Structure 1
Amino acid sequence: MIDLHLHTTASDGALAPPELVRRASLAGLTIISITDHDTIAGLAAAEPAARGAGVELVPGIEITAVADGRDVHMLGYFIDAASASLATFLAGQRADRVRRVSAMAERLAALGYPIDAAPMLADAARGRSVGRPQVATALLRAGHVRSHDEAFARFLEHGRAAFVPRQGMSPVDVIAIVHGAGGLASLAHPGLSARDDLIPALADAGLDAIEVRHPDHDDDMEARYRDLARRHGVAVTGGSDFHADNGGEHHAGTLGAIMLPREDYERLRARRRPHA
């Protein structure tokens with residue numbers, strides 16, 4: 001059982017890396033990838049837990065690129081966690097996240113919905129990758145909304161009053177960053193981002209895979225992206241995009257609910273590049 005899209009407390013997940021590994025093992029997963037947003041900080045703590053549980057851990061990450069002012073998420077797999085170029089790039093990504101969180105807090109205050117941004121900024125100073133999910137949590141704690149989904153729908157989605165555009169590299173540039181760290185680049189949840197128009201150019205730039213299995217993809221959508229992957233000569237990936245257990249959290253889910261078939265994983269792994 002394989003899940004290549006999981007998040008921990010190093011970004012916006014609810015479980016610490018060792019606990020996520022333990023829970024994944026209990027759910028029957030044998031190969032996993034921790035793909036925290038713009039950070040690999042969770043890998044060091046996850047690795048010994050994975051060895052102890054007999055779980056294969058694929059070093060991964062989810063990087064937010066920007067195209068036409070909108071977020072495009074890119075997954076990186078089999079990356080070299082010691083890559084200096086990747087570390088420099090990710091430091092810039094996290095700095096922009098701090099800028100964005102601060103700006104969203106200012107906008108919310110001006111709208112009459114103040115939040116306490118101090119805990120988020122303290123987390124960022126300790127290396128956690130912060131963003132809109134933490135702002136949604138702050139809105140919930142302040143009593144301004146009743147759920148994370150409401151926070152996004154009223155304030156934080158693109159075009160809403162507290163939304164602040166991200167600044168960052170293009171998806172093509174991110175592919176180069178991932179390749180420079182010895183990794184493979186996959187376009188995350190394309191059915192959610194709805195930017196199929198980018199796929200031909202990304203494939204020309206060396207895209208390695210498309211995420212076809214995801215909670216937001218129904219059977220027809222998965223079939224469509226499998227077909228696009230075949231037509232562009234790239235592999236496929238998939239996973240639960242797990243952040244937290246079901247129960248009202250934004251991106252809540254169930255470990256083991258979405259899995260990548262073994263044959264798909266083997267085709268992906270066959271594309272691995274040797275680390276420099």
Structure 2
Amino acid sequence: MKTGFIGAGNMASAILEGLVSSACLMPGDLAVYDPDSKKTDALRVRFGLNVCASECEIVANSDCVVLAVKPNMLQTVLATIRGAVREKQPLLLTIAAGKPLAFYRDCLGFDVRLVRVMPNINAVVGAAVSAYCGNDCATKDDLQFAEKFCASFGAAMPLPETQFPVFGVVGGSAPAFAYLFIDALARAAVQHGMPRDKALAVSAQTVLGSAKMILESGVHPQELIDRVCSPGGTTIEGIAALQKDGFEAAVADAVRAAVEKDKKL
């Protein structure tokens with residue numbers, strides 16, 4: 001399926017990395033437009049994809065149009081491509097946060113095949129988790145394409161749109177929370193004498209292995225914590241310190257703040 005991207009920011013670049021490296025789509029079937037020609041030129045050199053001169057050219061030459069612009073730019077972009085979308089009738093696939101399916105119908109003024117996707121930046125290493133849902137016009141083939149699209153750069157799951165705000169935080173924003181935790185863990189190790197490069201490698205691999213343990217063992221995280229914590233040992237001492245300092249409450253507050261922000265977008 002010929003697929004065109006409107007927007008060439010960090011997330012679009014990460015998704016393109018996954019699509020090309022997984023061979024889900026060939027570079028010749030991919031095109032991109034962005035007002036910043038430096039971004040599109042870099043993508044052309046890196047992936048060998050096509051660069052278009054406008055948003056409408058993307059629509060005219062694509063079976064699927066990926067809307068990869070910031071939420072505050074969506075209304076302007078949709079107004080620009082309205083006529084081209086009506087004529088071409090492509091599948092629209094949007095990765096914008098905070099904009100429900102109904103928003104696109106209101107902006108365009110007519111029904112269109114639409115799939116909403118929420119990926120995360122870990123797409124660049126093929127380890128994203130993405131949710132997707134379609135509107136009433138989206139066909140079974142459209143949803144299958146969305147599944148394949150998302151699976152090319154990580155895990156994919158269908159999800160009711162009502163759950164997108166919290167998924168956008170736990171799946172989309174939380175990688176930054178995890179990066180912060182890994183960095184804090186590594187800095188603490190440096191304080192106790194471990195070289196920075198080794199501290200970061202150990203911290204990142206520990207988090208990676210811990211996530212893999214949860215996903216593949218089927219054991220609840222609390223039970224795994226209990227397995228690691230020997231009575232009177234070092235781990236339970238650290239867990240107690242984290243709880244005393246409000247670690248769990250801080251995580252809950254971070255999710256709440258991000259969900260509330262999503263509602264305002």
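The numbers here are math on the coordinates, done by the rules we state, and not lab data. Just so we're clear, the structure is a prediction, and the values are computed from it rather than from any experiment. Cβ atoms are built from the backbone, for glycine too; each structure is taken alone.
Matching task: 39, 20, 17 is the computed value of semi-axes √(5λ) of the Cα gyration tensor in Å. Pick the structure from 1, 2.
2
Here relative contact order in percent (Cα under 8 Å, 6 or more apart) has been calculated and equals 15, so which of 1, 2 was it run on?
2
Name the one structure among 1, 2 that helix-only ellipticity at 222 nm (-39500 (n - 2.57) for each DSSP H run of 4 or more, over all residues; to 500) of -12000 was derived from.
1
Work out which structure the value 0.40 belongs to, where FRET efficiency 1/(1 + (r/R0)^6) of positions 23 and 55 (r between Cβ atoms, R0 = 25 Å, to 0.05) was derived from one of 1, 2.
Answer for the origin of the read-out: 2.
In terms of distance in nm of label points 7 Å out along Cα→Cβ at positions 223 and 255, which of structures 1, 2 is highest?
Largest calculated value belongs to 1.
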